[in-house]
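Take a look at the structures below.
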Structure 1
Amino acid sequence: MMTFPTIDPVIFGIGPLQVRWYGLMYVLGFTASYFLVLKQIRDFSYKELEPCFENLNLTLILSVVLGGRLGYVLFYNFSYYLQHPLEIPATWTGGMSFHGACLGCLIGGYLYTRKNKLDFWTCADMYVVTIPVGLGLGRLGNFINGELFGRPSNVLWAMAFPGGGPQPRHPSQLYEMLLEGFLLFTILWLLKGKPWNQGKNWPHGSMLCLFLIGYGCFRMFVELFREPDQHIGFLLGFITRGQLLSGLMVLGGLILWKVRQTQQA
């Protein structure tokens, strides 16, 4: 068994203001996405997006935060927040859902691109290939916080988390960091510039589809090692809420892939 590296979640504080590692990971993720998308705009000469780039970024950031919070409220703890509605805006207390953030980002991005007469599929492809960077950093933040830990295990790298009792557990946050973060980013970033069928470019929307499918598959796999939310447990006795939502992502990605291939055939 390995020892959990105790790291203060608070980097530093000035009076009531605290700068936390988890919040820093969000900032680093948004910053990385900003520069990676900017690089693609310049590499592919997508001049139509340049005048709207800053406003689109702001729209997507707000959509991620709003969608992530509402997703957690609706998908993971609806009964609690139904009784305590004033706590819904209290994001600093924890509780964000990636599936909600993803949905919020898609809706916000679609509405913005439609209003500004930009191609939604092109913009979506440019952004989704950068999202895994933020995902990986976010999972590292979860690990530092000692939250969202894995199920009990006797593997050599298992560790006892402060909130998980004395039992050694899978460091499932690190599994997610590697799969949903590093590996998914590598796959999408390499594929986006490669021809896919007899020298043809990927149809617009392809990277979005591959992201939905890839993330969904990786997340469903890691959920086999991750401790289910205590207040939810297993659905139908064997499936977690995360696996259910990720399965819907995979299904949505496959359907969208078929639709986009048909539209551009």
Structure 2
Amino acid sequence: MELNIKVMNLQVLVSKKGTRVVTASNLFMALELPQSQYSKQVIRWITDSYEFHDGIRTPERLKDYAKRSVPGSPVPDYYLSVEFAKLVALRSSSRHKLKYAKHLYALEDHDDQDARLSPDQVLAMLELTKVMGLVSCQTASEQRHLQTYEDRNQGKPNQWWNFRERLLGYSSGKLQDQMRQVGKSGHGKSQRQMLVHLDKYEMVRTGVIDLFMSLGKTAPYAKKLGDLAKALARELNVEIFDDRSGIPAGLSPNVNTRLAGEVKDPKAGEFLALWQ
């Protein structure tokens, strides 16, 4: 670590690459937690589950934390990413937790949440919006997102549906309520079937959010692109085709087949590589 930035009683370390971290021992002291519980609490910190920007999961070694070598010290210490430290602070019983969590939040890297799209990305978004009119691409994106979520949660998708409902802003229950309000029954219908009646372009938004979450983007960034795609879909009058059993004769959606292939096959590259 190259630089120390003191945030109140918390030392924020900055590496030569610009990575900001804090040490577990310093965070514990700043939060004024009982010193006798340090070792037990720190082990719990790195093994518990938290709602990171990329999903509900346990902290990942060398991504969210790393062992800190302290010669002669009998107790463990770790470098914690500022996001991880913020989540730890918020979960603690410290009376100072909000103060430090706010400071750590301000130090997080939010660049990708506010980044403007390049001209090539804008063109790609136009094509992606049309591609997401295909139900096969919507379902492929959902499966990609689920796989990413499972990879980050040691193959345990227990909280998947709750996480995704919070991310998207709707659930089957909410959609069924909306169906009743317009005089229709949502009983036995999937979310996609209900959205056909309620807001078909929401399916485009959902597909785009799923896709960019699977690419490792933050939830705010994925939702930003999802909202953009929904607005574009409405402007372009994008049709929704359930092509999983083939497209009926006479219906030929104007979509970029290469991009559709990329959505369904994560190994492909040209368009989605614009976000890597």
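When helix-only ellipticity at 222 nm (-39500 (n - 2.57) for each DSSP H run of 4 or more, over all residues; to 500) is computed for each of 1, 2, which one produces -15500?
2
Suppose you compute FRET efficiency 1/(1 + (r/R0)^6) of positions 52 and 172 (r between Cβ atoms, R0 = 30 Å, to 0.05) for every structure in 1, 2: which one lands on 0.75?
Of the options listed, only 2 reproduces it.
If distance in nm of label points 7 Å out along Cα→Cβ at positions 188 and 236 is calculated from each of 1, 2, which structure is the one that comes out at 2.8?
Derived from the structure labelled 1.
As an exercise: FRET efficiency 1/(1 + (r/R0)^6) of positions 116 and 180 (r between Cβ atoms, R0 = 35 Å, to 0.05), calculated from one structure in 1, 2, equals 0.70. Which structure is it?
Only one of 1, 2 returns 0.70 for FRET efficiency 1/(1 + (r/R0)^6) of positions 116 and 180 (r between Cβ atoms, R0 = 35 Å, to 0.05), namely 1.
With log10 I(q)/I(0) by the Debye sum over Cα atoms at q = 0.13, 0.16 Å⁻¹ coming out at -0.93, -1.19, pick the structure among 1, 2 it was computed from. Don't skip to the answer; put the middle values down first.
Values: 1: -0.92, -1.33; 2: -0.93, -1.19.
Here the read-out was taken from 2.
Any idea which of 1, 2 comes out highest on percent of Cα pairs over 11 Å apart, for residues 60-99 alone?
Largest calculated value belongs to 2.
No lab work stands behind these numbers, since they all come straight from the coordinates. Fair warning: this is a prediction, and the values are worked out from it, not measured in the lab. Cβ atoms are built from the backbone, for glycine too; each structure is taken alone.
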